[in-house]
Structure I
């Protein structure tokens with residue numbers, strides 16, 4: 001996939017498959033279960049990364065929110081933040097979601 005902007009970008013890095021890039025974090029989370037199921041069948045592992053201003057960061061270590069004014073490439077409105085406080089402050093309902101919560 002061609003990623004036209006680093007804002008909202010993500011990737012799944014697999015030990016078995018080529019890296020998959022996403023221009024919307026909603027697409028990354030939707031594809032996560034399929035990718036990890038496929039990898040685990042072969043004993044492989046995968047890690048999701050999101051793009052923050054500081055660079056690529058493991059998705060398990062960031063916080064997610066749905067800001068009211070967010071405009072993401074595919075319309076999910078899901079945005080990653082480095083801290084729980086940043087995510088809560090940005091979220092339209094004042095909530096911050098961890099990686100495992102976003103995947104539900």
Structure II
């Protein structure tokens with residue numbers, strides 16, 4: 001999986017993943033994002049751009065939950081540009097109840 005992380009003009013951290021959020025990539029995805037967040041305590045918003053995410057396995061859902069819990073204490077998290085197949089998984093698992101998905 002390719003991960004591109006940068007800050008937008010509002011100071012939000014934007015992480016764009018390309019590929020599958022599965023057993024092979026989920027740990028790296030979560031760690032790369034957490035590393036940046038831990039290095040910059042001024043970041044109050046995390047935006048996960050899912051335009052390139054084509055699949056989310058249960059381990060990927062766990063990483064999303066961990067990122068939500070991490071950001072819940074310091075700001076907000078949004079998931080954007082979610083493809084229909086991935087959105088269906090997020091809805092079936094109830095993640096749409098606590099994640100801000102747009």
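Taking 3.3 as the value of distance in nm of label points 7 Å out along Cα→Cβ at positions 45 and 93 derived from one of the structures shown (I, II), identify that structure. Corresponding structure: I.
Quick check on the output: -11500 is helix-only ellipticity at 222 nm (-39500 (n - 2.57) for each DSSP H run of 4 or more, over all residues; to 500), derived from one of I, II. Which one produced it? It was calculated from structure II.
Out of I, II, which one gives 33, 27, 22 for Cα extents along the principal axes in Å as computed from the coordinates? Traced to structure II. Comparison across structures I, II (criterion: distance in nm of label points 7 Å out along Cα→Cβ at positions 21 and 37) gives the highest value for I.
Rank structures I, II by FRET efficiency 1/(1 + (r/R0)^6) of positions 13 and 77 (r between Cβ atoms, R0 = 30 Å, to 0.05) and report only the one at the top, that is, the highest.
Values: I: 0.75; II: 1.00.
Evaluating FRET efficiency 1/(1 + (r/R0)^6) of positions 13 and 77 (r between Cβ atoms, R0 = 30 Å, to 0.05) on every structure, the highest lands on II.
Values quoted throughout were computed directly from the atomic coordinates according to the rules given, and no laboratory measurement underlies them. Only a predicted model underlies this, so the values are computations on that prediction, with no experimental measurement involved. Cβ atoms are built from the backbone, for glycine too; each structure is taken alone.
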